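The numbers here are math on the coordinates, done by the rules we state, and not lab data. Keep in mind that what you see is a predicted model, and the values were worked out from it rather than measured. Cβ atoms are built from the backbone, for glycine too; each structure is taken alone.
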Structure 1
Amino acid sequence: MTSLLTNASALTALQTLNSTRNALDTTQSHISTGLRVASASDNAAYWSIATTMRSDNGALSAVKDALSLGSATIDTTSSALNSTVDVVNQIKAKLVAAKQPGVDRTKVQSEITSLQAQLKSIADSASFSGQNWLSVDSSTANYNATKSVVSSFSRDSTGAVSIGTIDIDTSTIKLYDANGQTGVIDKSRTNGSTTAALSTLDISALTDSSTDQQTLSDYITITDSVLNDVTKAASTLGASKTRITSQSSFVSSLMDSITKGIGSLVDADMNQESTRLQALQVQQQLGVQSLSIANQNSQMIMKLFGG
């Protein structure tokens, strides 16, 4: 039926053209943003998952930063402990030299005193980002011997979030403690009948008597005990550094995997979108021509009336 009021062909052509235009707008959006799911209206499920995963990736980035901070703090402390080992070895050598009868122990003590001051300076300087694990005061209210390094962020199947840490017990690696002198260096140690702390050890008054010679031997043993404790402390920190380095590598790999997962959900396939764009552009051109032809049908009615 030919109608003056209703042009069915034109309406159909217009609907098709509008549909093509909408599809073309969507494809152009995919190409311009690089995303096939840019908002919740594109795909609510995928958008929600991707948004949560991006948030978790941001948290993992903070974890990686925390691991880097922890690693740097350990490096600073380890460097100080290595220097401490060198200085304690020098003190030990001075004590062995002082065993020689006739040695001026007052001069040897002046050298030892200088080395003792160097030990304190090393411990006090081993600070990074306001944290010093070697020179402490355990009597302060905010003191905690266990240092925690944030190491992981995870979300279980129920959506519950948990934060993991790597804990380092610094009670065995502290060199000085203002609260009762219980550090590795300032702690009093006993060997035989001799009790002394490496930080205050003094041989200036010792003579060549058998009793004083035995005291010197005890001092050497005490110094060697300190050296063993410092070496153990350095080994403990080394193990913690290895664990932190390994965890940091894992977090980096995990972040990359999450990023790939997000991409597979929301990224647009540019090859596919390019092909679709060309097809839709052709469809749009044909739609315009079809609508033009349909509109011309109305002009045929005029001929029926001799127009």
Structure 2
Amino acid sequence: MSSDNHAGLIVGLGDLTADLIVEVPVLPIEANDLQVVHRIQVEPGGTANFLILASRLGAPTAALGVLGEDFWGQEAISILEDLHINLSLVDRSGSTTVALVLVDRAGRHAFIGKFGEGPALQWSDRHQAMLSKAVAIFSSGYSLREPRLAELTMAAFKQARELGVRRFFDPGPAFGEVETRNKERILALSEVLLLTEKEVPLVTNSGLSGIFKQGPEIVALKRGARGCEVHTPKGLQSRQPGLQVEARDATAAGDSFAAGFVIGMIRGWSLEECARLANAVGAAKVQKLGSGRNVPTLDDVRSIIERFELDLKI
């Protein structure tokens, strides 16, 4: 049983969004349909989900990216400030990336989004100073899809490697649209890759062995309701079965899984324990609707750990 509650600063880079969450009776919605929705709520999303959950699991967190001065950015900033996420490195120029998140009673969801626009961000001494205090940095493929964030992401991961900061990257579905050169660069700089089985072909046509040839040392493979696996170049290190819970909404489940895995690793837990915690956090998330403030609390995660007797202490 692991019980170390110490965790250093975690930096979440890019993919800061404002999510407009709309709870609808049923998906899909056809042309000319009229549905009376049950709830409409604005929440910070994307990497903000990761940061909120990592914070709730006991780590100080800082965001690095963009939230504009528009309505959407101001709403997200207000919520994140209330949650004590460090926003000192969040640029507030340009416009905010916004996602419309439709969720129905069956837990199905659909996303409609628009990337924010603004000048490309440049690596600075302020970024370097914050990163020098960190133990881990996390980013995703969405950051490489935004022209204003792509080079900043590369610079941050390069500096993190030089500083000995652990580097976690989630390619996500957006990775398929990232140019090949940037794919190669970020993979060479990443230490831990967190991705779904469906996303493996977006990274390589050679399976997991092809991933390890490109740079990552650990792959956390998300398998949905079937749990997860952790692989290294030496092979399978852990296979965790799915935790059977009532799934209400899978929005932010990947970000939640990542937060659990990162927290476990920076506390020095075994890969098996990291996978177990990530599984528990993901299971806690799918029981809840929406993103932002709706991601699991520490008590939610502890409830899953106790219910499934996972031999973890957080």
If helix-only ellipticity at 222 nm (-39500 (n - 2.57) for each DSSP H run of 4 or more, over all residues; to 500) is computed to be -23500, which of 1, 2 is the source? 1
If distance in nm of label points 7 Å out along Cα→Cβ at positions 69 and 237 is computed and equals 4.6, the structure in 1, 2: 2
Given 0.25 as the derived value for FRET efficiency 1/(1 + (r/R0)^6) of positions 37 and 269 (r between Cβ atoms, R0 = 35 Å, to 0.05), which of the supplied structures 1, 2 does it correspond to? 2
Which structure, out of 1, 2, was semi-axes √(5λ) of the Cα gyration tensor in Å, for residues 125-196 alone derived from, given a value of 36, 13, 10? 1
FRET efficiency 1/(1 + (r/R0)^6) of positions 45 and 61 (r between Cβ atoms, R0 = 30 Å, to 0.05) from the coordinates reads 1.00; which among 1, 2: 2
Comparing distance in nm of label points 7 Å out along Cα→Cβ at positions 117 and 141 across 1, 2, which is largest? 1
Quick check on the output: 8.6 is distance in nm of label points 7 Å out along Cα→Cβ at positions 29 and 109, derived from one of 1, 2. Which one produced it? 1
Parent structure of the calculated result -0.72, given that log10 I(q)/I(0) by the Debye sum over Cα atoms at q = 0.14 Å⁻¹, for residues 189-276 alone is the read-out and 1, 2 the choices: 1
When mean count of other Cβ atoms within 10 Å over residues 77-84 is computed for each of 1, 2, the largest belongs to: 1
Quick one: relative contact order in percent (Cα under 8 Å, 6 or more apart) came out at 18 when computed from one of 1, 2, so which one is it? 2
Computing semi-axes √(5λ) of the Cα gyration tensor in Å gives 26, 25, 20 for which of 1, 2? 2
If distance in nm of label points 7 Å out along Cα→Cβ at positions 21 and 205 is calculated for 1, 2, the one returning 10.4 is structure 1
